[in-house]
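K.L.:
These are the structures in question, set out in turn.
Quick note: the coordinates plus some simple rules give every number you see, no bench work behind them. These numbers were taken from a predicted model, which means no experiment stands behind them. Cβ atoms are built from the backbone, for glycine too; each structure is taken alone.
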Structure I
Amino acid sequence: MLAVSLDGRLAPPTGGAAQLGGLGDRRVLEESLAWSDAALIGAGTLRAHHSSCVIRDWDLLNERRAQGRSPQPAALVVSRQAGFPLEWPFFQQPFERHLLSACDGSAPGFLSSCRLSSRWSETLIDLATKGWCRLVLLGGAVLTHSLLSQDAVDELQLTLSPRILGGSFHWLLQAETPLPASLASSQAWSLVDARSLGDNELLVYYRRNRSINS
């Protein structure tokens, strides 16, 4: 679930926190959070924003309460280290905080620290046993590339923002680790939805097609 520029950037050339999406993008983001059990957040994204997204619309909050679920999905931070400044707004936001890390040790500010396997399939199974089956990926590029490199992404939901930014901050990391060739097939992804969100923004929603050997 990402908002990107027309040239595929997450942020301007100078980097830092960026809010590319408008009100329509905010609504579909909150709908995705309302559907989810937890949100995966890369350490770089957390360091850029010092906070995460929360559900604010009352209809979505009431829907989760009616289902017997917590008002907000849990936040699962993927990081190689445990230390983050506890004065960041993230640590006062109204959701559970958990750390996913390959390193052992305490994680101040987090309810728990979960082991991050080198294989996402194993990590996702472990998260499911903890009740986190429906996950929303909130970025950033390193985490997105890591999941796609192991073909562990079932859906892509991108909001195209009507701007061209340039620079090096692509939504997908240009790394040495190659992506599976199957992802490049024209049959790899099925279009689920494409619609205007207002303010010249376009939502495109694709689902990974695993019914064929692509």
Structure II
Amino acid sequence: MSTRPSKIVCIGRNYVEHAKELGNAVPDKEPLFFLKPPSSLIGDGEAIVLPPQSSQVEHEGEIGVVIGATLKNATEAECAAAVRAIVAVNDVTARDLQRKDSQWTRAKGFDTFCAVGAPWTGAVDLGNIEVVTRVNGVEKQRGNSNQMVFSIPFCLSFISHVMTLEPGDLVATGTPAGISKLSPGDVVEIEVVGYSKVSNPVK
């Protein structure tokens, strides 16, 4: 990303099959969301560094949206109009620490745990975006925004009723099923098909 966002907001358990693979219930009426620190950001080609505190670091390929206007208590239509760019995001997660801790800051917040691709700023149908994850060229995840429990505009509106979304903020919209452990020497690629891609070695 060209500028560091004031915050990175991530939607959890927004695909039914991903929630199932972790043995979790799907949120009922409200999206589950959490924050990643801006210090976790890396770009294409930069290395994801496996921390010594974890023995199970996993990829989570996601559709990311960059906010282009201030959103506070905004409607879904206002939120859709305020999307400035689409980016590929890898919400890297220390799964063992996520299970251990009562909240996810540590599991999600290590340096290099948010890889982001180049932004796509053209027109896009938010209800039909495909995301694919590959590790060493092998497809691990494939999902579409039309499979989300909560749509992208709904999630943005929901967040905006809790905290103001500011221009440049990044929202990661959830990961489909197919997560797997990363090991040193792996190369993990997230592609938002037709829009953005990020590829990172693991060390």
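K.L.:
Thinking of I, II, which structure, once percent of Cα pairs over 32 Å apart is computed, gives back 15? Mind dumping the intermediate values first?
P.N.:
Details: I: 15; II: 7.
Matching structure: I.
K.L.:
Matching task: 27 is the computed value of relative contact order in percent (Cα under 8 Å, 6 or more apart). Pick the structure from I, II.
P.N.:
I
K.L.:
Looking at structures I, II, which one was mean count of other Cβ atoms within 10 Å over residues 134-141 calculated from, given that it came out as 14.9? If you can, show how the numbers build up before the last one.
P.N.:
On the way: I: 21.1; II: 14.9.
Here the read-out was taken from II.
K.L.:
If helix-only ellipticity at 222 nm (-39500 (n - 2.57) for each DSSP H run of 4 or more, over all residues; to 500) comes out at -6500 when worked out from the coordinates, which of I, II was used?
P.N.:
Considering all the candidates, the number was obtained from I.
K.L.:
On to the next question. Given 1.12 as the derived value for Rg/Rh (Cα atoms, Kirkwood Rh), for residues 46-109 alone, which of the supplied structures I, II does it correspond to?
P.N.:
Structure II accounts for this read-out.
K.L.:
Have a look at I, II and say which one yields 11.2 for mean count of other Cβ atoms within 10 Å over residues 62-69, as calculated.
P.N.:
I
K.L.:
Which of the displayed structures (I, II) returns the greatest value of distance in nm of label points 7 Å out along Cα→Cβ at positions 22 and 158 on calculation?
P.N.:
I
K.L.:
Now for a separate question. Comparing distance in nm of label points 7 Å out along Cα→Cβ at positions 14 and 150 across structures I, II, which is largest? Let's see the in-between values first.
P.N.:
Details: I: 3.7; II: 0.9.
Checked I, II; max of distance in nm of label points 7 Å out along Cα→Cβ at positions 14 and 150 sits with I.
K.L.:
Which structure, out of I, II, was FRET efficiency 1/(1 + (r/R0)^6) of positions 102 and 166 (r between Cβ atoms, R0 = 35 Å, to 0.05) derived from, given a value of 0.55?
P.N.:
Numbers: I: 0.55; II: 0.80.
The read-out comes from structure I.
K.L.:
Using mean count of other Cβ atoms within 10 Å over residues 38-45, single out the structure from I, II with the greatest value.
P.N.:
Looking at the calculated values, the largest one is I.
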